[in-house]
Structures are given as structure tokens and as C-alpha cells.
1. Could you tell me which structure in I, II was used to calculate semi-axes √(5λ) of the Cα gyration tensor in Å, for residues 100-155 alone as 21, 11, 7?
2. Computing percent of Cα pairs over 36 Å apart for each of I, II, which one ends up highest?
3. Work out the source of 0.15 here, i.e. which of I, II gives that when FRET efficiency 1/(1 + (r/R0)^6) of positions 92 and 276 (r between Cβ atoms, R0 = 25 Å, to 0.05) is computed.
4. One of I, II was used to compute percent of Cα pairs over 19 Å apart, for residues 84-179 alone, and the answer was 38. Which one was it?
5. Given structures I, II, which gives the highest value for distance in nm of label points 7 Å out along Cα→Cβ at positions 140 and 196?
6. For mean count of other Cβ atoms within 10 Å over residues 132-139, the calculated result is 20.5, so let me know which of I, II that is.
7. Of structures I, II, which gives -14500 when helix-only ellipticity at 222 nm (-39500 (n - 2.57) for each DSSP H run of 4 or more, over all residues; to 500) is computed from the coordinates?
Structure I
């Protein structure tokens, strides 16, 4: 009962817990996405930019996450490979027919600046996505897509994602995506209404799940398009709730992880498996998930199978992202932490200078 009361407070009482307005950003995701798509349509690319064989997105953290999730959306429709480079370099095959999209909200991410230098040296076609800063200065002669929303990179992830989606649509590498965007954004609006702070815990999937995760280590397992969403959930729980989380992927999970669930014995008490599922799952993946859930229950675990719904592939992925965002927000409340500051990550950046 006490935990329910903590999550079912009057909305006015949430302000003291969230003085930086993380909830406002989570709620605004549909509008942020819509703005990103519209702004991306305004970008003009120089001659020759359509003559490419592959795309590499270079970025870290929240700035990379949008590209990672978009790759899951486009895996069945993109005409060329889209790769993600999280680090200081780009693959050795990159050259004049490679487009390298460097993404950094701050514009000062050292790994992304290094990747930009490597892309220049390789003669790649370069596009910048971010909020300005050194990255824009270092690529002043390249097309630049500006993230216009304010907030932490993770809070405006969908704008970067939709800027990139819109760019690829204009280039003809995301056939059919434009047709799915309106319904997907409507899916986000509708789903947010189901997990909002004013919806009581008994009827709120995000609140109910957050209560089951308090004091535990979530093990988030995604399959197909939701494997990448699992990474987003992990990052949100880490950064918003200041809490450990681990991730895995189905069906790989059933080829190794499932065997290791007996030891240490504290696992049954401390780990909560979360299986992300959706109507777009391969039936074989869903069967694998059902079998894994059965075995974990027999071993003393209490796995959760979560499906956020959605009317198309893009909407399914975005609703799953929203569910994870709200779960992490409610966990922050249960953990008595402000969901915005990332002091330890900021300290790490100081140690590198």
C-alpha cells in the first residue's frame, strides 16, 4: 500500500521530486518526434550525397540511441547497410561512397569528434546531427541537422531519431516509412495516456512494473525489433533511476543465459527478467520466449512479459520506448532520486580532460 501511495500522489506533488522537468520531456515525445521529422524534410544535401553504398552513424549514449532504434525499424526496408559506430573510429571499409552521420547533442563528445576526423581522412560524405558546439564547427562545410529541443540527450532522443529518419526518407533509403509516421506518433499519444502519472497503479502498466523492479536488477530481454529497445530501457533505468540493469537478446538468451540462472542463488531474489514482446515478433521468437518464461518460473524467478502495443512496426517500437521511459521515471520516484542529473557520468568526463 505504501508504495502505491508513493506513485499515486497528486501531480502537483511530483514537482519537488522532478525539479528539472524530466516528466515534461517524456510526455512531449510525440511532439518532439513530429518536429524532428518536419525539420529533417527541410535539409538540402549537396550533389553526390545520394551516391553512397552504406551509412555509418557515429555517436555515443543518448545521441546514438535514436540511430540504433531506427536501424531496428528499417532492417526490413532499407536498401543499403546502416551501421552504428560507438567509439573513436569508423570501420576500415569507409570511403568516398560512405555517408558518416556524426551525432552528438552537446557537440563535444570526444569519441564522435574523433570519428568525424577519421571520416574526413577517409573522404566520406559527412552529415552532422546535434545541438551545435565543436562538432558543428569542425564540420562547418557539411550538412547539419540541428536538434532544437532542450534537455538531456536521452530526453530528446526521438528528435535525433526522427531527424535521421526524415533524412533517409528524403534520400529514398527508407521506403514506406513516411506512411507509417502519423499512425506511429498517434500510437505514442494514446499510450502515454495509459501510463500517465494520474492513472492509478492498478491500471498502469508502467507503475506496476516499476514497483516490481524496486530494489531489484532488471534483466531486460528483447527479440527482433525490440532487442535494441532493451538497450534503451537499460540506459533509462541507469540514468533516470540510478539503478543497475542488464540486457540480453532472444533467441541468443536461450543458447547460453538460460543455463546460468541457478547460481548464485541470490539471483532468484535479486533479478527480475523482463521479456519485451510485440505483435511483430517472429512466431519462433515468441515460442522461445514462452519456453524461457516457463523454465525461469520453474527455477523460482518471477519473469514479466510486457507488450506496449502499437499499430505498425514504428509505433510498436516507439510505444515500447515510452513504456521504458515511464518505468524508469517511476523507479526514480521509488528510489527517491531526481531523474535528470548524471553526476557520476559528468565526473567521468572531468577525469578525461
Structure II
């Protein structure tokens, strides 16, 4: 079945991650000198492993220009090809890896300015995600405020695995600033790698790490709910990017079961956890962890009906990562009304700053 993706909104796109050397023009002279002196400008292997097959799909890797290296390359591969109305860029620069909060802030600011300068200003269909230094919530709020007037930025971006759960009260000023300015909070697969990415220790292979990311989303969802983030910030939207989908119903059943038995521990929660998830949490579609092949569309509909709401799923390609072949952006057999929700309507309801047309 050929779907019409005209006016779709892709909620998870990854521009080629800049090297620290690429970011030097976006730093003050003091920090340029510091980065060079400490040798950080030669740090080239960051983010996804450059040569892993799923990092960049082969046809996009071989495109000229490489499809994820410039707005023109991405437009040719996706925006123009399918007629997307917008795409949200998530630059996977590892801000969480810095132990020095000041240096984390310097690089976050540089990446945000680089994204605006090299991507957002060249195509008004492109929207941005702000990197922030979770290591220093006060600096994170300053960075949110610095870009609050630029409506091309529609969310803030943090990693799912680090050294703290995201619902903790000392991070609440970040969520207050996000809610104030209508920014969603995107929690993306990834880690600071300062500690093991599983509860049982370090894995030996990349595929173990990749599959284990969903465990981080379990933890962070429980933290957001139990700590009362959604009670304190009733307008906040949290987007779990690259989390998968099928884990959520089972986890919500377990979380709800124990909430009923231990409600005295969290008296601020006056509704079951699934109700908060329905109102506040969204999931990007790729990588979709459901069946493929014949009948995949029917299976996907059955799976999605186990979620608290069909408004929770946001269309994404996870470009340029190799999550699908050819033009198989969605499995065959989905009803038209669900397709419309997924590819456009749900994103518009999630991102209050998503002004199509690129108004700044």
C-alpha cells in the first residue's frame, strides 16, 4: 500500500554530528583555546559508531552530499521526496559525557548555535531540539531562556541513561522553563556511559547496548510519574525517542499494580499511572519493535490499541539510521484515520511551538 506522506511531520531526524573542531567557531575565544589545549578538538568518534551498518543506511551514506551532512542532502532524501511538512532535528552530540558542567554548557551552547546556523536557517521545514547541560540545571535553564524566542526550537533533548533519574526535584526548574515556553522534553536513547547501561553490568556487544536502552525508558517513565513531575507541570509533554513501543503496556500494568498497593508513598498521584502517560507522554515510531512482513499493519494496530491512547505515537523515520528499507516508512494495512494521526495530527498536538512555515 502506498501512503501519501505529504505534510507529514518527522519527529526524529539526526543530522551528522559535528566534531568538536566544527564547533570552535561557535565558542568564545577562551573556550576555543581551552578545547584546543586539552585536545578535545580532535575527538572524532562520538555518537553512533561511524561504521556500524545501522548508523547510516547505505544509499544515504553514498549520496552526494551525504544525506545527513547538509540540509540539501536531507531534503533530497526525505523532505522533497515525500513532501514532509516538517522534521525535528535531534543532534546526538554527547553532552552528557562531560563531567565538567561548565564545559558541558559550552558545548551545548555551541551545538545549538551550530544547528541554527548550518541547518535551521537553510530550510524552514526544519525544526530544532536544544541540547542542555543536565549536569548544571541553572545553566540548562539559562540556555533554554537564551533560545526561548526562537520558535524554530520546539523541544529540549536529553539522554535516557545517565547518573540520575529525570524526575528528581532538582531538575524541576528545567521542566518549569520548558512548560513556560511551550517546549517538549525529548528523552532520547543514549547514555553518558559513566556507568553500566544495564542493571546487571556492562554488556559485551553493541547489540546488547542497543537493545538494553528500553530499560532506561522504564526507569525514567517511573521517575517522571512517581516524583510528581506531571502533577507539578500539567502542560508538560515528554517525548520518548527511539524507545520502542511494545514495552509500555506491560510496564504500565506493573507500575499501576504497585501504585494501587503503595499509594500512601506518593499521595500527590490522584490517578493511575496510565492516565498520566496518556496525557503527557509520547513515543516516536522508529525503531518500531513490532512484527514485519505480511499482516504487519494489522499487528501494529492491535499493538497500538494496548497503549493508553492512539494519540501517543509520533511518526519518525530515525533518519539516517537503518530502520527500514526503501520507502517502507509504515507497514501496509493501516487505516487511513490512524495514518493521519500518526504522521501529522499527533505531532501538532504535542508541539505547541510547531509553526509550520518556519516563522521565527
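Bear in mind that the values in this text are calculations on the coordinates, not laboratory data. All figures in this text were calculated on a predicted structure; none of them were measured in a lab. Cβ atoms are built from the backbone, for glycine too; each structure is taken alone.
1. On the way: I: 19, 11, 9; II: 21, 11, 7.
Among I, II, the structure yielding 21, 11, 7 for semi-axes √(5λ) of the Cα gyration tensor in Å, for residues 100-155 alone is II.
2. Details: I: 21; II: 17.
That would be structure I.
3. Working: I: 0.15; II: 0.35.
Going label by label, the one that fits is I.
4. On the way: I: 42; II: 38.
Going label by label, the one that fits is II.
5. Details: I: 4.7; II: 2.6.
Structure I gives the largest value of distance in nm of label points 7 Å out along Cα→Cβ at positions 140 and 196 among I, II.
6. Details: I: 17.0; II: 20.5.
Source structure: II.
7. Details: I: -14500; II: -10000.
Going through each structure in turn, the value belongs to I.
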